[in-house]
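Please treat every number below as a calculation from the coordinates, not as lab data. Here the structure is a predicted model, which is why all the values come from computation and not from measurement. Cβ atoms are built from the backbone, for glycine too; each structure is taken alone.
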Structure P
Amino acid sequence: MKQIAIIGPTASGKSALAIDVAKRIDAYILSLDSLSIYKEIDIASAKPTVEEMSGIEHFGIDILAPDSYFSVKLYMDLYTEVYNLAKKNNKNLVIVGGSSFYLKSLIDGISQLPVVSDSNIKKRNLILKDIDSAYKMMYDIDIEYMSSISPNDSYRIEKALDIYLETGVTPTKYFALNPPIPIIEPNMPIYEIEVDRGILRDRIEFRTDIMLSMGLIDEVSMLECKYTRSPNSMKSIGIKETLEYLDGVYNYKELRDKIVVNTSRLAKRQVTFNKSQFLDKIIGSSSELLEQIIIS
């Protein structure tokens, strides 16, 4: 079984390349995208349409409701499930997406968290009733670990509490004693699409115009009515700007320009992350990568 990963900034053409590759090597596609994983967020996520999927079976799309919380562990479980299915059905696997952090986590692995007893769950829930106090408590216990966590990150604060209450050791010590175990086999080929910055900006502008013409504003209005603005998914680029437009903060042109600017900034961050985190990779244009993947 062959498996590869395709990475690159938003609007670089990753999905199209992945589908082209999957057709040629008889593969499933696993999407690593932090927004496409949600149902009903179709336009804002720019997820591929049924027509664009060209009959290639995709995984990692339309799994969760927009108000559901997801973590790296979900992606790890999903990868394992899809990998085993591909192996069983004699398929290859193409992993693709702009959320390269999840790919990095699959490669490096994460530590197994302890099973928390019912009594400690009750203790944790009581402490979490005051999130500020809970954060301060864990910060005083383990400043090294908590310094990297936002005081508003209730999920990670909860996990830190679980570790401490169940094991009696700090998260820093726990993770030192329980190092991460890689999920993906080593030496998986990683292909990164390289796009000229000016061309990428043009693509982002074009995609933003398409999203708006397809009904982005109506989609966001529907999502707000159904799920409120509280879920993390409602803070994503394209959604948060549209909510501000609905509040009267921007006019239509300003909405469009704001989405373009914020998407371009995201693309820059993605390029920086990929450059620093994936050192052993093959870089090129979509056509160059397609040729290399097929002949390898």
Structure Q
Amino acid sequence: MNESPIGVFDSGVGGLTVLKALAAELPHERFVYLGDTARLPYGTKSPDTVARYAVQAAEALLEYGVKCLVIACNTASSVGLRAIREHIEGIPVVGVIEPGAEAACAASKSGHIAVIATEGTVRGGAYQEAILRLREHARVVAQPTQLFVALAEEGLHEGPIAENVARHYLWPIFQNNRADTSTARNAVIPTEPPDADVAQRPDTLVLGCTHFPMLARAIRTAVGPHIRIVDSAATTAKSVRELLTRQHLSRPAGAGATRFLATDSVERFARIGSRFLARPIDPAEVELIDL
């Protein structure tokens, strides 16, 4: 069982940031990564549909003899985790939301936490609920930052465009903590950080989408040096390492390896995925499968 691979799935390439963190945290492990590129994005689908897709992806990975399953997608984690655990027995299943929420609660001194994610994840409230379960009196503000996904996939995750978009989304949160930031969003983007009351700002920011670590530098520039940033990809990787150690499933030695699966367009998967994984992916490495 220790020699078996870890299964990782996402609706597309965003989960490769989780895979990258897993490979860094667990250098001896083997992975099978499935990107359900034929049916992305999951965020626009109904919860029942996402849960069905998630179960199908999980069942496909079971065919590769995985010893652990990682849901490297916030939307699938929020609505599909329970469904997967109900359908699949015998292997541990880890989503990205609980590790991110736990890390945010541990990092925040004030209990005032901001979450940025896709519209679907924010609307579903999974991070808000997870944080409040762990820290009852926390204050959580959640902001959809949909453009971050496009910037990451188009390779525009660094530089002035990314920094301007990050300020557009984040300065209203860290300036005055208003849930309705429509007025601020329509204003001209300033070139200097706002003079906000520090006590009213969140002190912790959760990157609640697997695309967002790609924009970490632009996000840091927007929020400044003192805000604690929680990367759900990194926290998930640590949770998986701890779980494998606890259940005596770790592969103690040997070279790591990854097998890539996609449900559509292996060329696009390889091209965009190379940026997310920070290493070239040859289309020949990607196996096309049907769910």
Structure R
Amino acid sequence: MDRGDERTALAAFITMSVLAGGNAVAIRFSNRELDPLWGAGLRFLLAAAVLAALMVVLGLSLPRGRAMTGALVYGALTISGAFALAYYGLVRLHAGLGQTLLALVPLATLLLAVLWRQEHLRLDALVGALVAIAGIAVMSRAPVEAVPLLSVLALIGSAFCFGQSAVLVRRFPPVHPVTLNAVGMATGSLLLIIAAVLAGDSIAIPRQAETWLAIGYLVPIGSVLVFVLYVVVLRYWAASRAAYEFVLIPVVTVALSAWLDDEPVGMGLLLGGLLVLMGVYIGALRPARAAEPTS
């Protein structure tokens, strides 16, 4: 990779990491009025419409063959799978805790990349996994009412969906970031809305101003801009390296959640969060300095 490509990837990485820090907080506000599956489906349906309009303006065409398959897989795993679980988990978990659990994404991505033979397993990956699990255990020592187990498991499942998607997307032909997200979000929103209907979610248009403010952030910034930048980073970096954004995002999220959502920042969250981030660093960040994986 030349220096220009590295600078492009790094700029996209930093920008998306900062902007994505507000997503979990906005989802919390959206969940107060909208049922989670419907709220996620509405968000990505609107985002897909914006991206489709951008495709027309940019003169982009739909992918075909294996490229289209990759876009559909991306939508099913990242948009539908990961966010269905994330929205469910954030109904009862504060944004800071939830986003800290999602900091497991780089470690999950690395382990899945090893499983798919894109990267090699290292001892520090196993050590990092154990440290991160210890951090989750510390954060989960609060009463069950404060930290519900199903919500924690949902966020961990979301992390693995993100990781699996990042690994699989690299196995398909590259697609323009706008096109990939337009197809992916259209696919994901359709699956989410179907799931919302099957789950008995209330299909309602938001009425509260704070819900529209949350959607106003989640659609153009938290979905369109952040996800396009993420795909740009995936073009230049290995999947496990691109997933480092999930280590930086909790710093922004915890600050915003404490300010806007009165999230208590106690020793359990701080100590457990530090252990999770330390485990991610040991297990994912250090191996990423090695050579790029084989495709």
One of P, Q, R was used to compute volume of the Cα convex hull per residue in Å³, for residues 93-212 alone, and the result was 195. Which label is that?
P
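Comparing mean count of other Cβ atoms within 10 Å over residues 5-12 across structures P, Q, R, which is largest? Could the numbers behind the result be given before it?
Values: P: 25.1; Q: 27.6; R: 15.1.
Result for mean count of other Cβ atoms within 10 Å over residues 5-12 over P, Q, R: largest is Q.
Figure out for me which of the structures P, Q, R the number 40, 25, 21 belongs to, where Cα extents along the principal axes in Å, for residues 21-76 alone was derived from the coordinates. Working shown, then result.
Working: P: 36, 26, 12; Q: 37, 23, 17; R: 40, 25, 21.
Source structure: R.
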For which of the structures P, Q, R does the calculation of distance in nm of label points 7 Å out along Cα→Cβ at positions 53 and 205 return 1.7?
R
Work out which structure the value -13500 belongs to, where helix-only ellipticity at 222 nm (-39500 (n - 2.57) for each DSSP H run of 4 or more, over all residues; to 500) was derived from one of P, Q, R.
Q
Can you say which of P, Q, R returns 4, 15, 18, 21, 19, 15, 8, 1 when P(r) over Cα pairs in 5 Å bins from 0, in percent, for residues 69-132 alone is computed?
R
